[in-house]
Structures are given as C-alpha cells and as structure tokens.
Structure 1
Amino acid sequence: MNVTEGTANPGEQGGEQGTKRFRQKRDAILAAAAEAINEQSAKGMTFADVARRVGLNTTSVTYYFKRKEELAAAAFENTLDRLLAMLVEAMQESDPQARVARFLALNMVRLARVECGEERPFAVLSDLRATEDPIRGRLMASWQKVFRTTRGLWGTPRSRAQTDLHGARAHVLLENSFWLTAWLPRYEPEQYARVEARLMDVFARGIAAPGAAWAPAMLDLAHAEAEPGRSAFLLAATRLINQLGYRGASVQRIASELNVTKGSFYHHLDAKDDLVIACYKRSFDTIADAQRLADEAGGTHWHRLSSAVATLLDVQFAERGPLLRTTALSGLPLNVRAAMVDRSNRIARRYAGTIMDGIAEGSCRPVDALIAAQSLMALQNAAFDMRKWAGTMPRERAIAMYASTLLFGMFDDRAAR
C-alpha cells in the first residue's frame with residue numbers, strides 16, 4: 001500500500017542517482033515527520049516543523065507530499081510496513097516461543113540503534129484512528145494485517161477459544177513492544193540484552209508461581225463523586241480520546257457526546273490540556289485505588305496482584321469508566337507528558353513491590369519485578385481496545401484469558417480450555 005506522493009521532476013528522477021537522491025530525501029522527510037508526530041501528534045505536526053528538522057524549506061516538503069495528511073499517513077504506513085517486515089522475519093522460526101523471542105529481539109535491536117543515534121524512531125500509531133477516510137480505511141486495513149500476522153506467531157488455532165487466546169496474546173505482545181519506548185531509556189544500551197531476556201522470561205513463563213490458582217477478588221472501586229457533572233465530562237472525554245486520540249477528540253465532539261454546549265465544558269475545565277491531565281489523574285487514581293484495596297484485603301501477594309489486575313481489566317472491558325490510554329501523551333506539552341509518565345512509573349513500582357514480596361513468600365515466580373511491572377502497565381492500559389473481543393464471551397472468561405498472557409505466560413494453552 002502506497003500513500004500518494006508528490007511527483008518528482010525530471011532532474012530528480014533522471015537516472016539511478018536521481019532516483020536514489022529522491023528516495024533519500026523522502027526517507028529523511030518521513031523520519032522527521034515521525035519525530036514530529038511522536039512529540040506533537042499527527043494533527044499537531046506542521047510542514048514548517050518537518051522542513052526545519054530536515055534542513056529544507058516548506059515548499060521542498062510539499063514537493064514530496066502535497067498535503068499534511070498524506071505525510072502523516074506515509075509515516076504511519078512506514079511504521080506498519082516495518083512492523084510487518086519484522087513479523088515476517090519472526091515467522092521463519094520453528095515454534096511460537098521462538099517466533100515471539102525473535103520479534104522481541106528485532107524490536108530491541110531497533111531501539112538500541114535509535115538510542116545510539118544510528119536509526120530514527122518509528123511514528124507511534126496512536127493517531128491512526130483519528131485520520132480521515134479514505135486514508136483511514138487504508139491504514140486500518142494495514143493495521144489489521146499486522147495484527148493478524150502477529151496472531152499467526154502462535155500458529156493455526158484449533159478452536160474458537162484458541163483463536164480468542166491467540167488474539168489476546170498478539171494484542172499484549174504488540175502493546176508491550178510499543179510501551180518499551182516509555183521505560184527502556186531508563187536502562188543503558190548495553191543492558192538491553194538483559195532487559196530483552198528478562199521480558200521474554202515473563203512472556204514465556206508468566207509471573208505466577210507454578211501451581212498458583214486464578215481466583216482473584218473483584219474489588220469495589222465505586223465511590224461518590226464530588227462533582228458528578230465534571231465526572232461525566234471526564235468519562236466521555238476518556239472514551240473519545242481512547243478512540244480518536246488527543247487531537248481527534250475535540251472539545252466540540254466531547255460536548256456533543258454529552259449533548260451539552262462548549263460553554264458547559266469550560267464551566268468544568270479551563271482548557272483541553274487541563275481535561276487530559278484530569279483524565280489521566282482519574283485513571284491513575286483508579287489504578288492506585290485498586291492496588292490499595294487489594295493490599296487492604298490481604299492474602300498472598302499473588303492474590304493481591306491478580307485481584308488488582310482483574311478488577312482493572314473489568315473496568316476496561318465494561319467501559320463504565322475506562323482508563324485513559326497512553327496514546328494521548330503525544331498531544332501534551334513535554335513537561336506535562338513527563339509528569340504523567342512519572343506517575344505511571346510510580347504505579348508500576350508499586351506493582352513491582354507486590355511482585356517482589358510475592359517472590360519472597362513463594363507465591364510469585366522469580367522474575368525481574370520492575371520489568372514485569374511495566375509489562376502489566378501495558379496490558380491493563382491497552383485492554384480498552386479489546387472491549388469488543390471481551391464482549392463475545394462471559395466477562396470472567398475474558399478477564400482470565402487476557403490476564404493469563406502475562407500472569408501465566410503466552411505459551412500455555414490451558415487458558416483456552
């Protein structure tokens with residue numbers, strides 16, 4: 001699939017060298033666009049900013065891509081093509097575990113090269129759904145191909161239950177590969193091989209100790225809202241931002257969702273950034289509440305961990321008050337984004353503490369708790385996107401199946417029974 005490009009002039013296309021120069025400039029523009037999208041979102045990206053990053057003028061950029069939407073789409077398409085190429089290479093391995101390990105290894109090599117300045121980062125796909133048709137249709141078709149290929153790492157399913165399980169595993173694997181960019185920079189590049197091995201260990205064998213039972217307690221997160229009207233805005237905004245991205249969920253769309261005026265919006269919040277920050281705070285508070293209630297209920301640390309995870313997955317699948325996806329981060333100012341990531345890391349460290357205590361008492365398997373905790377953050381954050389999948393089966397089964405991907409590992413088909 002190729003997104004429409006500008007047409008090169010005869011001088012650019014005159015012979016092999018001209019074609020090579022054309023492609024090099026186009027690739028440089030795409031790399032710059034990816035950086036701009038990652039910092040400002042696709043809708044926040046401008047031709048002027050991309051041109052500045054490449055050392056060209058704006059007219060030169062429009063020579064290759066006539067419209068900003070075409071440039072953003074080409075950057076997304078490049079990410080999808082690269083993901084698919086890695087998956088195709090991983091599929092050459094002989095069994096599911098080797099294929100997943102290969103895909104993870106290819107991602108880690110790429111991220112190490114990015115960290116060392118030898119390669120430019122991918123454009124994050126958070127704004128994919130916010131693009132307009134017909135571009136959106138083409139990109140979503142490519143995303144579906146990536147997802148189906150990822151699901152294929154586990155081979156041909158023998159039943160509907162196994163198809164569901166492979167889908168959950170594919171989603172968790174992809175989301176963890178995307179979430180790596182949020183926490184991997186905390187490690188030195190020479191430690192990446194160890195990080196890869198420890199993360200793959202979680203993928204392969206999970207967090208639960210051998211013989212651990214799945215019997216979570218569903219925690220009661222309900223509490224009275226001091227400002228019900230404001231809470232309604234936060235819930236509507238969270239759902240729309242999760243679906244359309246930060247830029248796609250306009251104030252007008254949020255107000256329309258609630259059938260109120262834009263003036264009512266500004267009665268509750270001063271600006272859109274304030275709204276996103278409030279949504280993140282609500283989401284982080286919800287996760288922290290689940291962790292606190294699990295600790296207060298007592299039991300083994302495995303029981304506390306599984307209860308918190310199960311309760312939060314129930315929140316995501318029910319849509320009654322979903323957690324805000326990290327996809328909204330690219331639309332926020334850098335200082336605010338850093339504060340949100342810091343809060344996320346504090347919550348991950350609490351998960352890590354629970355896992356470490358579980359290891360000490362024997363209810364959790366010896367794992368790198370910090371890495372395992374970050375994998376859980378990706379799992380619970382991304383579960384919102386699987387609500388339709390979860391709606392095809394009893395809720396308890398969906399929660400158990402999705403959670404099994406990390407709590408029991410990605411290669412034990414008992415979760416499909």
Structure 2
Amino acid sequence: MKKKLFSLFILTIFSVLNFSCVSEIDPLSGQRVYTLLSTQQEIQIGHKVVPSAINESDGLYPDREIQRYIRDIGMSIAAITPRRIDYQFYVVNSSEVNAFALPGGPVFITRGILLKINKESELAGVIAHELGHINARHHAKFLEKSFGMNILLNILGVALHNSSYSSAIMSLAQVSTGLLQLKFSREQENEADALGVRFSYQAGYDPEGLLGMFQTFKTMERTGTVEWLSTHPLPDTRINNVQKMISTQYPDSYRFKQDSERFHKIQEILNTTKESYDYVEKAKKYIKTRNYYDALNLLDKAVQVYGSNMAYTYRALVNLYLKKYPEAIQDAQKAIDLDNLYFKPMFIKGLALLQMRQWHESINILERAKSLISDSPDLYYYLGIDYQSIGDRSKAIENLSNALNLTDGKRGWEADAQRRLRQLRGY
C-alpha cells in the first residue's frame with residue numbers, strides 16, 4: 001500500500017512539473033534547465049509590453065535614419081549572442097538618461113542617453129549590457145519569481161487572444177508595471193556587465209566603452225538624476241570589477257572599434273531637434289499646473305522647430321483640455337501618422353471624437369488603442385460611454401465593468417461609471 005501511495009505521489013509530482021515547467025537548453029551554460037516560461041512565451045509577453053514601454057517613453061523618435069542606425073548596431077551585437085530570439089531595438093523620445101530591455105528581445109534607448117554618449121563604443125557597451133540581461137533571462141526570472149503560473153497564463157491569454165476578461169487584463173497591468181519598474185540585483189548587474197563586455201568585444205567594439213558610460217553616469221549623478229541608475233545600481237565595486245575583467249581577459253581591446261562618423265552624424269540630428277523637445281518638456285510642466293495657454297504657446301514653438309509625434313501629442317492634449325476638439329483631433333492624427341505604436345495620441349483622438357458625439361469614429365480609434373495597451377481603465381470607461389451612446393448594451397457593460405475593476409479609485413469617473421452600469425443593468 002505504501003509503495004502504491006509513493007508511486008502515486010511521484011506521478012503527481014511529475015504531472016505538476018510537466019504542466020508548469022518547460023525543459024530547455026540554457027544557451028549560456030549549455031545545461032538543461034527547467035523554467036515556467038518557454039522562450040516563445042517569454043517573447044510573447046515581452047512583445048505585449050512593448051507599446052506600454054513606448055507610451056511611457058513619449059513615443060518612438062520619429063526619424064528613420066536614427067532608428068535604422070540603432071537597429072544596425074543592436075543587431076550586429078545580437079548576432080554574436082548565444083540566444084537566438086527576436087531582438088528588436090527602439091529609440092524613444094524620452095529625455096531621461098536611460099536604456100532598458102524587456103523579456104524576449106526588445107531593447108529601448110532613450111533620446112536622452114544618446115545625447116550624453118560620447119562615442120560609438122559607449123553606445124555598444126550600453127546595448128551589450130541590456131542584451132546581457134536578456135541572454136541571462138533576468139526579466140523572465142523576475143516574472144517566474146514574482147508572479148504565479150495562473151497570472152502568467154492570463155498574460156499569455158491577453159498576448160495571444162487579446163482577452164477581454166478583467167482578470168487577464170489586471171494580470172497584464174501587474175506584469176507590465178513590474179517589468180517597466182524592474183530593479184536588478186547586484187548579482188544580475190555583475191552578470192550583465194560580464195556578458196556586456198564579452199558581447200562588445202566579440203562584436204568588434206572596445207569594451208572600455210561601457211566603462212566610459214559608467215564614468216559619465218557617475219559624473220551626472222553628482223548634479224542630477226540618472227534614470228538608468230535607479231534600475232541599474234552602480235556601486236564602485238561594479239566599475240572596479242569591469243576594469244579588472246577587461247585588463248585580464250581582453251588586454252588587446254584598445255585596438256578594437258571605438259567610434260564612427262555615422263554615430264556623430266546621428267548626434268547632430270538629435271541636437272538639431274533638441275530645442276523642440278526642450279519646449280515640450282517645459283510645456284508639460286505648465287500642463288501639470290493647468291496653465292494651458294502658456295503650454296500651448298510653447299508647443300506651437302516646438303512644432304515650428306520640429307514636428308515630432310511628442311510635440312503634436314501634447315498639443316493635442318492641451319487642445320482637448322481647452323475644448324478645441326477639431327484641433328485636438330488634427331494634432332493627434334499627425335502624431336499617429338508619425339508613430340502608429342503610440343497609445344496616447346490615439347486615446348486623445350478618441351476622447352475628442354467622443355466629445356463631438358462621433359461615437360462610431362471614437363470607438364474605432366479607441367479599440368485600435370486598446371489593441372496596443374489593453375490595461376488602461378480610462379480607455380474602458382470612455383469606450384463604455386461610446387457603446388452606451390450607440391445602444392450596444394453588452395459592450396457598454398463589459399467596458400464599464402473592466403474600467404471599475406482596473407481603476408485605482410482616483411480617476412474621478414468611478415461614480416458615473418457605477419451609475420451607468422446600474423442604468424444598463426436595469427436596477
């Protein structure tokens with residue numbers, strides 16, 4: 001009897017392992033490992049969070065030459081990494097000095113950090129470091145440690161089927177926030193440093209570039225905030241470790257590539273548009289204090305200097321607040337034409353159309369926005385109003401319910417959403 005019970009216990013354990021774990025070969029060690037997320041699932045989750053990362057960073061930088069350059073550098077380094085996955089590289093509008101990655105391959109470089117980099121090998125070092133995190137599966141390990149299998153399966157449901165179930169959407173909101181605010185451990189940073197140095201060297205770049213970037217960060221830290229340091233802690237021991245690693249393992253690295261004319265051409269382009277972005281940053285401060293006409297004046301100047309998707313989006317937002325709905329729609333559409341992965345202008349356009357009682361047009365653009373980011377409570381609230389306005393009761397109930405499930409209770413529309421739901425349900 002005991003033997004039968006023991007056999008049943010072993011069978012149950014193996015059944016659980018087979019259900020929840022995936023067996024794969026770790027490309028870094030060559031060893032077989034068991035993980036909750038397969039490589040394909042990791043890629044699917046990472047790609048689902050890409051639009052949120054773009055939106056948080058004020059959109060993609062709208063210059064194809066710069067996007068192509070970063071993609072070329074990134075792919076040249078990714079080509080020598082052990083993991084064969086769907087790497088993607090994006091330059092985003094954010095003025096923060098930052099670079100970050102998502103599980104499964106996406107890497108983001110901010111406009112702000114590109115303006116602080118001095119030469120191409122430093123850029124290569126930053127990208128190689130982020131590829132180190134991806135190759136070591138640091139993001140995936142965070143997901144596996146922080147979220148249960150049920151939540152991860154919910155996320156995959158959203159990623160694969162665009163699920164409208166509120167539990168799945170709430171799971172996505174949790175995971176998206178966690179990934180975009182992820183802080184790495186000291187051990188993970190050391191591992192990413194070692195891999196970054198190795199990848200830079202193998203791709204033909206002087207790995208001293210990463211050290212140069214560290215020194216820039218340290219100098220900036222004395223006078224201001226460096227966003228990269230908030231998620232990638234940089235104690236002096238890290239810098240010393242990298243110096244020792246380069247001197248002992250890569251002593252001939254000084255002969256490798258350090259700079260290029262193309263890099264400085266890219267920086268020239270960025271510098272010619274900087275004035276426009278500075279106007280937008282100042283305008284954002286006025287928007288926070290509701291000084292909309294002062295903000296609008298600055299945004300007009302920004303558009304005159306360089307009509308970026310970011311400038312058009314914030315001018316659309318100000319026009320929305322000023323109830324200039326046709327102008328808001330026009331500016332939002334210009335931003336969308338420049339960047340069809342940017343959620344914010346789609347949302348603004350949808351709200352302006354709703355205010356003009358163009359319900360069907362509002363639904364079309366808000367549903368398109370939802371296909372990018374499906375965990376915004378505000379989006380569900382306004383979609384609920386749209387569907388109620390055209391008489392689609394079931395869709396109105398679904399969207400208003402999702403809005404209330406997702407809200408933090410501080411949006412200001414919660415009471416109206418509850419009133420509308422009572423009305424729609426007939427009590």
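Nothing in this text is a laboratory measurement; each read-out follows from the coordinates by a stated rule. Predicted model only: the values in this text are computed from it and were never measured. Cβ atoms are built from the backbone, for glycine too; each structure is taken alone.
Key figures
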item: Label whose coordinates, when distance in nm of label points 7 Å out along Cα→Cβ at positions 110 and 390 is calculated, return 2.8 (choices 1, 2); result: 1
item: With Cα extents along the principal axes in Å derived as 79, 71, 33, matching label from 1, 2; result: 2
item: Entry that produces 3.1 once distance in nm of label points 7 Å out along Cα→Cβ at positions 126 and 294 is calculated, selected from 1, 2; result: 2
item: Highest-scoring label, criterion being mean count of other Cβ atoms within 10 Å over residues 30-37, among 1, 2; result: 1
item: Ranking 1, 2 by FRET efficiency 1/(1 + (r/R0)^6) of positions 174 and 278 (r between Cβ atoms, R0 = 35 Å, to 0.05), the structure that comes out highest; result: 1
item: When relative contact order in percent (Cα under 8 Å, 6 or more apart) is computed for each of 1, 2, the largest belongs to; result: 1
item: Computed 26, 26, 18 for Cα extents along the principal axes in Å, for residues 310-381 alone - originating structure among 1, 2; result: 2
